[in-house]
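In structure tokens below, several structures.
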Structure P
Amino acid sequence: MDSLYQRLKELDHDTFQRLCFQLLKERHPGADLRHVEGASGDEGLDVFQGELSGTPTIWQCKAFPSGVGKSQKGQIRKSLKSALANFKPQYWILCLSVDLDSKASRWWEKFKKSHAKKVTIGEMFASHIVHELIHRRTLRNHFFPGASIDPIELKRVMRGTGELTPEELEAVTESTLEDYIERLKERDARFNYEIVFSGDLGPEYVQKRRPGLVMSFQSGAKRVNVFARDVEALQQDPPKINLRFTKEGVGKYRTLIKTGFAQTFTKGEFEHLSTDVPFLPTLHENQTLIIGPTESLKNRRVKARLTFIGLDHNVEYSFVELAPERVGTEEFALKTVSNSLPFELEFELLWKGTGKFNYTPRFINADVRQIAKFLGAVRILCSGGTVTLHDLEREAQLFEAQTKAVQITEAQRKFHDLIADLDLITETLRVPIRLPPDVKDDDFHAISLLKTICSGGSKSVDDLSFNLMKSEANSDLVRTLPRVAAFRAEHPNYEPKPKLFGEEIDTGPYAITVDQAEIADYENTILKFDAAKVGDAVPFRLIPKVPVQFELLSTLPKR
């Protein structure tokens with residue numbers, strides 16, 4: 001594309017402006033971009049988006065065929081100064097028909113930083129423009145006709161497709177691809193075939209593996225995916241590829257066989273001898289060959305029992321599913337696949353039943369009860385407990401290991417305490433709780449209160465307010481109340497309802513008891529109660545002298 005760079009330099013100022021406008025319109029098809037005609041460019045803008053009376057985005061176009069020197073730097077400074085004097089742009093973007101050399105690049109970086117507090121400055125220089133033109137053939141041919149050989153047009157002429165409409169070309173292409181796929185089937189009908197053209201994504205395009213995909217090979221932008229169709233025939237006579245490995249390649253291949261780890265073979269490590277797959281292209285030394293576990297292996301499931309054995313208690317997962325990650329002659333690897341577990345376990349096992357494992361917590365949005373259970377298992381691990389993995393189908397132990405005792409950190413201890421409090425709340429009040437990504441201060445206050453209510457604990461409070469309804473039975477009793485007394489009150493629900501992780505929590509009926517509380521404004525409160533009629537509610541405010549005891553009046557049986 002050297003000729004395209006040269007032709008870009010040769011553009012006059014007006015044509016360069018129009019090119020930039022059209023290019024920006026194609027890059028931002030939904031934006032309301034406007035091109036400024038004539039001498040308005042002296043105000044520091046050639047293209048803009050938004051309202052000029054507001055905070056527009058401004059593009060300033062400069063055609064500098066000889067590069068950016070002292071004179072051109074002065075023009076750029078003048079344009080920005082003018083734009084800032086006439087408008088309040090949020091972004092000011094400089095478009096150049098050339099790239100900057102190292103000296104000009106250093107100046108440009110300092111220039112942007114010096115104005116950073118006033119406006120965000122961006123750039124669209126020659127390399128950016130050429131890169132976009134490579135992908136925008138119509139625009140390229142309009143402004144630079146004959147700048148380079150257009151392979152697309154050349155192919156259209158050679159194939160006679162240049163005069164076809166898009167619909168006609170689609171029909172021809174579909175028919176051609178159908179014929180190609182049929183020819184592949186004629187070579188080996190045990191497979192189904194899929195042709196994928198990745199276009200500008202190029203050879204790095206990788207398609208997600210799908211069930212039944214047995215091989216895939218790529219040439220340029222074309223990828224051929226091969227799927228098993230006649231599985232029985234393929235099992236009786238599997239496809240064969242004969243390879244010969246060099247000394248370096250043999251070492252990698254042995255690692256593959258022993259461990260199951262995928263291996264990448266490059267130039268000089270293998271030689272393609274023969275194959276009975278008729279459509280498979282011959283591998284050559286400049287190609288890369290990757291051999292690893294098949295997708296069907298990873299789709300298998302191992303049903304197991306996982307047990308954490310401690311000194312005084314055990315934590316058991318009676319049924320977990322694991323998927324093989326790799327399988328070799330000497331070792332294999334398994335990983336849990338259940339989405340309901342708040343963790344992911346990976347085992348690297350030797351066939352004799354030993355090995356190592358590690359776990360990755362997945363606590364965010366997980367059920368608090370499941371997190372609490374797993375943290376019980378973690379405490380066993382930290383105390384030097386034993387882990388066993390038992391294959392339920394084969395009735396065989398896959399793994400057993402004892403861990404070394406370690407101290408949990410203060411941060412871990414606080415997290416364990418938090419989950420224990422949440423577990424108490426969810427078990428006592430029968431409310432499902434999932435751990436959010438962030439626990440806020442208001443959540444900690446709600447947890448403290450709900451824990452106190454659920455555990456029958458006590459809490460220091462500044463005052464207690466309630467309404468006491470006057471009745472025939474209590475009228476004489478209240479009149480003789482001392483200033484400081486013991487009080488007990490029962491409520492149908494805690495109000496206002498505590499809000500935990502954005503959800504209101506119903507406590508159900510509960511009682512509070514305070515052994516010593518002073519009646520605030522004692523004389524006036526007793527006088528108001530004495531003057532009230534039977535059936536009137538009289539407000540009382542108590543100032544507790546000791547912590548208030550909470551008590552739930554009804555709880556559901558444990559699940």
Structure Q
Amino acid sequence: MSNIDAKELFDKGIEYFKQNQLSQAQENFEKALKLAPDRISILENLAIVYYSNSRFLDTENILNRIIKLGTNSSRIFNLMLKVLKKQGKIKELKLYLTKELNKKKLDSKYKILNEFLYPNFFDNEKEVETTRQDYENSIDELEKENDIKLKIDSDLIDPPIFYISYDRYENLSINKKIVNLYRKFYPELNQSHITKEKNDKIKIGFLSEFFTNHTIGKLYKGIIFNLNPKKFDVFIFHSQNTIKSKRHTEFWESEILLNIHNIILPNNFSEKVKTINQQNLDIAFFPDIGMSSEFYFLSYIRFAKIQMTSWGHPVTTGNSSIDYFLSSKLLETKDSQKYFSEKLVSTNYLPMFFYKPMISKKLQKNEIIKKNIYFCSQSLIKIRPSFDLIVKKILEKDKKAKVLFIKDKNQIFSKKLYDRLKKNLSSNIDRIFFLNQLSEENYINQCGSASVLLDPLYFGSGNSFYESMFYGTPTITMPTNSLKSSVVSGAYKQMKIENPPVVKNVEEYVDKAIEVANLNEETMHNNKNYYSESANAHLYENKKFILELEILLTDIYLQHQ
């Protein structure tokens with residue numbers, strides 16, 4: 001009788017799943033499993049539903065049960081890869097892959113995948129150092145592979161350059177090696193399509209998956225919308241995966257308002273290449289190379305005589321198909337070129353036309369003069385172990401301090417960071433708080449109600465700094481010579497801030513943060529007003545940058561004629 005009941009529950013679960021009613025599907029599969037605990041079909045479907053509901057640990061546990069029962073189909077194998085990666089369990093993922101590779105059941109794609117995997121969270125700095133060295137050795141080993149040939153559509157391996165960027169290292173050499181490996185493994189990346197017909201205006205294409213409610217959408221909307229239509233014919237290339245949103249709609253509305261062209265690229269790689277090539281571009285601009293696998297691989301193709309990137313992902317690509325990296329004299333030093341494979345072109349302003357945020361419910365004065373609230377508002381992937389010492393010293397020196405972070409979507413990294421801080425901070429862990437994810441407006445208001453903002457080391461704030469300046473809460477920053485850590489200090493220069501909170505070492509960082517967080521109420525209010533007014537005057541909606549960019553793009557265009 002229990003088998004009949006289990007089948008009935010299973011069938012209901014399938015129907016609910018087809019209707020995308022995941023909670024009901026999960027409930028029925030769980031009930032069915034209690035009646036038939038070793039039924040593979042129930043276990044498989046429950047694992048899929050758990051994964052769809054972002055219950056990744058539960059998914060992993062179910063998959064392990066299936067494997068112990070002697071089943072390890074390609075479906076189970078690929079789901080295990082996904083769920084381990086989602087949890088940031090890179091060590092476990094590499095062990096799992098190595099075990100399967102040793103059984104000689106996997107093709108060569110998985111050997112490359114195994115070597116390209118890089119952790120996105122570390123327990124200590126020593127682990128960062130040894131992992132980096134091991135990774136470089138793995139890349140060197142892969143260079144010896146000469147017989148592996150893969151296809152983008154069927155054998156795509158996500159690029160690792162995003163995750164290796166968050167530590168203190170420069171990545172020119174390793175990114176060049178990664179590019180050479182991808183070109184060797186994927187022959188279709190070695191294509192070249194050069195503009196042949198002369199256009200009436202400079203035809204520029206912006207290519208990104210993230211022209212939506214995403215950092216890239218915020219950073220580039222102003223540039224795209226403000227280029228002079230008499231000089232530039234603007235095209236925007238979107239992905240099938242681009243999330244529909246209010247900001248995404250703005251890009252489509254620009255077709256009518258600004259005569260900008262929007263194109264959604266097809267799924268097939270060769271069709272993507274064909275679609276872009278048909279537009280006869282003079283300039284191909286990739287805002288965020290490395291953040292999207294789809295557009296990372298497209299950046300290998302020569303679509304135009306001029307191909308550029310900038311600080312959507314502020315590291316060099318190592319790719320000869322990208323000619324220029326757009327930066328700012330406020331961010332770079334005289335030696336910066338040695339860190340880029342691209343020719344570095346720098347403007348007098350930060351390369352952005354950023355619209356001032358619109359806040360419907362603004363904070364009152366009493367809400368922006370709170371003391372002792374330290375807010376690190378960045379993605380937790382940026383919080384490397386060396387930052388823990390700063391948090392520890394702040395809490396030790398300021399007995400009233402509260403340090404705030406924001407949970408990640410699935411609360412995987414927030415749990416890991418909490419555990420690491422608990423280990424390193426001991427008694428002061430009760431003054432660490434993780435906020436739930438915030439809407440854009442609530443995020444900006446949270447920045448406004450903080451006493452001071454804490455910029456991570458090595459890979460700092462960018463878009464979020466611009467948003468925080470709505471209320472003018474100062475950000476403490478400790479830049480290096482690397483672009484990825486220098487945006488805040490460059491913004492202070494553009495804002496013409498006198499004595500900005502830019503520091504040189506950890507002790508200065510801690511002392512300056514405590515000083516700012518303990519200003520008296522009137523001084524704190526005046527200080528925030530000063531920063532906010534400076535942002536209004538010099539940071540937001542900078543038309544001078546647009547004019548400078550137009551001249552720069554025109555000069556580069558003429559050089560290539």
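For which of the structures P, Q does the calculation of distance in nm of label points 7 Å out along Cα→Cβ at positions 314 and 354 return 2.3? Among P, Q, the structure yielding 2.3 for distance in nm of label points 7 Å out along Cα→Cβ at positions 314 and 354 is P. When Cα extents along the principal axes in Å, for residues 234-481 alone is computed across structures P, Q, the figure 62, 43, 36 traces back to Q. Each of the structures P, Q was assessed by mean count of other Cβ atoms within 10 Å over residues 426-433; the largest value belongs to P.
P, Q: which one has mean count of other Cβ atoms within 10 Å over residues 306-313, as calculated, at 22.8? The read-out was computed on structure Q.
Ranked by relative contact order in percent (Cα under 8 Å, 6 or more apart), structures P, Q are led by Q, which has the greatest value.
When Cα Rg over 2.2 N^0.38 Å, for residues 18-57 alone is computed across structures P, Q, the figure 1.14 traces back to P. Could you tell me which structure in P, Q was used to calculate helix-only ellipticity at 222 nm (-39500 (n - 2.57) for each DSSP H run of 4 or more, over all residues; to 500) as -14500? Considering all the candidates, the number was obtained from Q. Of structures P, Q, the largest value of distance in nm of label points 7 Å out along Cα→Cβ at positions 290 and 474 belongs to P. When distance in nm of label points 7 Å out along Cα→Cβ at positions 274 and 498 is computed across structures P, Q, the figure 7.8 traces back to P.
Matching task: 25.7 is the computed value of Kirkwood radius over Cα pairs in Å. Pick the structure from P, Q. It was calculated from structure Q.
Coordinate-derived values only; no laboratory data. What you see is a predicted model; the values in this text were computed from it and never measured. Cβ atoms are built from the backbone, for glycine too; each structure is taken alone.
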